[in-house]
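So, here's a batch of structures to check.
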Structure I
Amino acid sequence: MAPTRERRPGILTQEETDSSRQETNQGQRIKAVAEMYPLPALETLDLAYRLTSSSEIWVHKLASGGRGNEERWIPVASPFGVTALLCIADSEDAYGLRVLVQDMDGQPRAVDFDRAELAPPHATEVRGRLLEAGLRIQADGDSIVLQVLKAARPSNRIIVVSRPGWHWLPDPVFVTPAGEVIGAPDNVHLQLAAGVKPPERVARSGTEEGSKAAITAAVTAENCPHWILGAMASFAGVLVDLTQSETCGINESGDTSLGKTTSQQIGVSAWSSPNQSAGGLLKSMRATENAVEVLARDSSGTLLALDETAHADGKMIGRMIYSLAADAGKSRMRPDSSLRRPYNWSTYLFLSGEKGLEQKVRDDGGQWTGGMAVRVPDVDVSGVNAAVAPHTIDAIKQILVHYGHAGPAFVRALVASRLHREPDLLKERITTTARALAGEGAHSAKLRAAIPFAFPAVGGALAQEFGILPREANVAGAVKWAWERFCDSADALALDPAKLAVVNIRQYIAERWDVTIKDVKALSGINNREAVGWYDQDTVYLPTNSIVAAAGGVLKEQRIVAALDQGGHLSRRGGLKRIAIRWVPKIGRVDCYALRRSQYGRTDNDVEPEQVRVVAGND
């Protein structure tokens with residue numbers, strides 16, 4: 001039998017040494033977790049970080065019960081802590097909390113929210129966001145987490161804003177989508193809310209030199225003014241927000257493969273990844289109206305690019321244009337009947353699609369109005385270079401690698417020149433540019449329609465002065481091209497509602513000629529029940545109750561009739577004080593407007609297109 005080794009006093013065995021070292025390591029791990037995810041002290045509840053049976057560190061609560069009413073520690077949640085009290089500067093200094101959650105990969109992830117979100121029953125939205133960030137719970141962890149959040153009052157205070165763009169504190173300070181703060185004094189510490197700030201890989205990549213080289217390739221490509229327009233649009237939102245103007249923008253339309261999406265990618269590359277699937281500022285138009293509000297907030301002060309209007313209903317697009325121009329989202333109620341704070345934004349809108357907006361809205365049963373046309377004018381890109389050299393395309397594609405530099409550089413240059421303190425001066429420059437585009441003596445609607453072109457024009461010119469856009473880019477030429485394209489489009493008709501009403505009435509009559517608008521001479525023995533109008537040798541008769549529908553609803557009846565009377569469109573009146581006639585020959589007593597057939601209907605002298613082609617062929 002082997003002799004046993006005697007243990008000397010004060011000397012630990014190997015097993016005891018390993019156990020002591022393990023306890024020390026566990027203690028250090030728990031201490032590190034507790035420091036990173038601080039738990040506020042609750043008088044009614046004992047909480048502590050401890051090891052679970054699977055050697056994970058979780059929040060445990062001290063509970064009593066069971067056999068002998070003994071106390072025991074029960075795991076309730078993975079690590080979380082309240083790290084800062086937020087003062088939300090652009091929400092009337094409302095309070096919020098920054099919660100740090102250990103995600104599923106063991107990494108810290110910040111979640112910001114208003115304290116008001118803890119009020120609704122069970123704080124469903126807050127719990128959902130914490131779970132989305134990776135928080136794990138068991139037992140009554142739900143209620144314990146909410147108790148902790150409601151009671152927390154961290155000493156660390158942070159001023160945050162809920163959207164990028166300009167903020168007045170009281171001087172203008174700019175916050176980029178990446179969270180960079182530009183123009184703030186040393187004693188102002190400002191941050192972008194965690195839920196709005198994108199990951200670093202989405203906000204910035206590559207170098208400023210690489211970005212500039214790619215943009216230079218785009219804006220100097222032969223016969224591609226729409227790409228110059230996209231590069232200028234990068235800086236338009238900065239000026240829209242700084243001058244506190246309403247959100248406006250443009251829509252690029254035309255056949256596929258003309259570079260409309262590339263134009264949008266060039267624009268957003270100044271601020272974020274231009275890859276639509278990466279989570280940057282370029283988004284698909286396949287979104288709900290509520291979702292567009294969030295996208296507008298996240299792009300405030302920069303560029304809201306929505307690709308492919310074909311994905312959306314035309315009626316929704318019409319409503320969206322007005323809601324985006326309002327710079328504020330819908331008012332919504334909480335479950336306790338109190339109002340939520342609406343989303344706010346001020347940005348520049350850049351849409352694209354194969355159809356013009358007027359055609360898209362009308363095709364889907366909507367009504368195109370002058371208010372839509374002046375806020376988001378349509379630019380038809382047909383005729384641009386559709387066969388750009390491959391080496392140029394390869395150079396432009398470098399924006400997928402180098403992005404997020406030009407936008408912040410523009411703002412820094414604006415601040416360095418102190419122009420950010422002269423918003424009125426910039427607004428006057430923008431208005432002057434719009435007046436020059438619209439032409440001398442232009443009516444107010446045309447001048448308003450020029451404003452969405454003036455913002456990128458001034459932004460592009462400033463970017464050239466700052467050395468961000470190359471001097472060889474024909475900024476003025478691109479803006480002039482885009483403006484002329486808009487003025488020649490059907491969308492621009494909405495700027496003159498009286499003229500649009502006449503055009504719509506002509507179309508209304510042409511579509512129904514000899515179908516429901518019938519010849520009074522041929523009515524003998526014919527069912528007249530479906531008729532919506534009549535005509536004779538010199539007049540087209542439209543009932544007074546259908547004139548608004550015939551005009552497309554663009555004007556009230558009184559203004560439509562005044563335009564018809566003053567423009568010489570009527571063959572006769574009902575009297576000195578009455579425009580409508582009260583009798584239609586061979587029909588009877590019907591209140592109608594008598595329109596000249598020579599202007600609104602077919603005449604015996606009309607030549608069909610087929611006849612014209614035959615005559616030309618004989619010649």
Structure II
Amino acid sequence: MPTLQLDDASRCAEAIVDRVGRDIKLAVPIGIGKPVLIVNALYRLAEADRRLRLTIFTGLTLTRPQARTLPERRFTAPLLERLFATYPEPLYVAALREDRLAPNVALNEFFLQAGAWLGNGPAQRNYISLNYAHVARHLARVGTNVFAQLVAPHADGDDARVSLGGNTDVTLDMLPYIAARRRAGHAVVVAGELNANLPYMPGAAEIERAQFDILVDPAGPAYALFAPPKEPVSLVDYAMALHTATLIKDGGTLQIGIGSFADALAHALILRHTRNGAFRALIQRLAAANGAGEEREPFVAGLYGCTEMLVDGFLALKDAGILKRRVTGPDGQRTLVHAGFFIGNQAFYSRLRSMPPEELREICMTAISYTNTLRGDAARKHAERRDARFVNTAMIATLLGAASSDALADGRVVSGVGGQHDLVAMAHELPGARSVVALRSTRRQSGRTSSNIVWSYGNATLPRALRDIVVTEYGIADIRGKSDRDTAAAMLAIADSAFQPSLEAQARQAGKLERNFALPAHAARNSPERLAAALADARRDGLLPPFPFGSELTEVERALSGPLLALKAAGYGELLGTMVKGMGGGGRTPAERRALERLELAAPATLAERLWRALILGAVRRYR
């Protein structure tokens with residue numbers, strides 16, 4: 001049957017029902033690959049016709065941030081308008097937030113937008129915990145009969161092909177299942193929604209139009225892709241990144257994720273390569289003798305990327321001459337990085353859209369089974385992934401080496417397992433490979449500081465049998481194959497000193513540490529003050545910038561981001577002190593005036609606005 005070409009998503013939804021019937025099991029990709037117009041059309045159809053059963057399986061539904069306080073609303077409103085003015089959220093998002101999903105609609109996600117659904121009962125109940133590499137098997141097992149995806153039209157107007165863009169991940173793994181289902185005579189629909197803003201990725205991401213049953217080319221301009229703004233990089237992020245950079249072997253393989261730590265790590269590797277003296281000086285100033293890495297020289301052979309997620313940090317490493325080790329596939333194509341999906345800011349998408357074809361071909365978007373497993377051509381993968389470093393982050397780690405990255409101790413899901421377990425397990429299989437889990441030693445919430453290194457925890461994304469390397473801002477704990485005693489000692493050495501005595505006591509009570517155990521001298525000085533003293537000059541001099549790869553924020557918004565985050569984490573006493581500082585006399589600096597003007601608090605009209613003005617002024621002064 002020839003591909004049905006449509007310009008209306010509603011007609012696409014009706015055609016899907018005509019072909020597969022009223023029990024629709026719909027799979028759509030994670031992140032930016034969602035064909036929002038098709039999904040919304042199917043959702044409207046299900047709402048209007050309760051005889052229709054719609055089950056949606058996806059992950060990482062990206063939504064606009066929800067502001068709570070007056071300054072947050074005023075800070076985010078112009079930003080959201082700039083970044084997401086044309087982006088349509090899936091209709092199920094609002095329904096899920098308000099607990100009004102139609103009774104004939106089920107939504108299952110295997111990865112949640114971090115922290116966005118912690119307090120939402122329906123989202124928590126419908127979450128399915130899966131390793132990324134097992135998603136395709138799950139979709140086959142439940143008999144998925146509709147696959148829909150955002151696709152990119154060919155830049156040169158080639159009508160024969162489209163590109164899966166940033167979501168080859170599970171789609172490529174499902175093609176054999178789709179073909180087998182068709183051969184068996186079972187109904188299945190593959191639908192694509194064209195969007196010219198999606199970068200056209202060549203190679204394995206290219207699909208013949210004939211493989212789609214329905215292609216929707218919506219009338220009018222294409223909506224913008226979801227593009228999360230950059231997070232500011234803290235000194236804690238940089239300290240973890242500098243330590244981690246000493247673990248990355250020249251000539252090796254690199255996997256990283258998204259967020260402020262990933263930006264910090266890419267920047268730290270660039271410093272190691274282009275400003276080696278400064279890099280070494282920073283490592284020395286951090287003065288962590290606990291298992292510091294030995295890799296400190298500039299890169300000669302360079303790195304090859306094999307990562308489930310492509311981020312702009314890889315492009316920065318390529319520009320710096322670090323990502324330059326190419327591997328050659330069976331077709332003779334030379335590749336700098338293999339990746340399963342991507343998400344980034346608008347500058348990242350624009351860079352991919354404008355990249356010369358010969359450069360773009362060296363970025364191979366491929367199946368998640370390729371990046372996250374050794375299945376298939378294992379010999380080739382072993383040869384390509386030499387000295388691999390799989391770098392991930394965690395929320396909590398135990399003194400015995402288990403890590404929690406996806407859920408709280410009470411079972412509430414923060415994000416999801418995703419590919420972390422896949423990658424860590426692979427690190428234990430590949431010769432010379434290591435898993436590196438980066439962990440901020442503490443967290444601050446409601447004015448209270450807690451340790452992220454604990455004796456035990458009610459959730460483990462990574463069991464302690466997979467323990468390998470853990471990095472905090474205070475150093476490196478190499479715990480692969482170590483005894484429980486040595487693991488506990490190494491983890492204590494990278495914990496914040498304020499929490500070391502209680503952790504040590506718990507380990508001693510459990511018989512994991514001897515009675516006369518004593519921490520090495522260097523580990524007794526693990527404090528935020530020492531960290532700030534080590535890196536403050538580099539921050540002030542621009543060596544460790546808050547936004548190493550640029551930002552969508554204006555200069556005023558960048559200056560405000562730190563104070564607003566500090567207010568969010570502050571307790572009652574801190575807020576009171578901040579307000580008093582903001583009420584202090586003296587003239588306002590130009591920066592303070594600009595901050596107040598940006599939040600429309602320069603001339604407060606109500607008591608609440610006057611109190612917020614004092615808080616903002618105090619926070620800006622304290623943060624400075």
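All of the numbers you see were taken from the coordinates with simple rules; none came from a lab. The structure presented is a predicted model; accordingly, all values stated were derived computationally and were not measured. Cβ atoms are built from the backbone, for glycine too; each structure is taken alone.
List of remarks:
- Test item: Cα extents along the principal axes in Å, for residues 215-286 alone calculated as 58, 29, 18, pick one of I, II: II
- Which of I, II leads on mean projected area of the Cα convex hull in nm², for residues 239-462 alone, largest value: I
- At a computed 132, 61, 55 (Cα extents along the principal axes in Å), which of I, II: I
- Comparison of I, II by distance in nm of label points 7 Å out along Cα→Cβ at positions 159 and 543 - largest value held by: I
- At a computed 5.7 (distance in nm of label points 7 Å out along Cα→Cβ at positions 135 and 391), which of I, II: I
- For 18.9 (mean count of other Cβ atoms within 10 Å over residues 311-318, calculated) the corresponding structure among I, II: I
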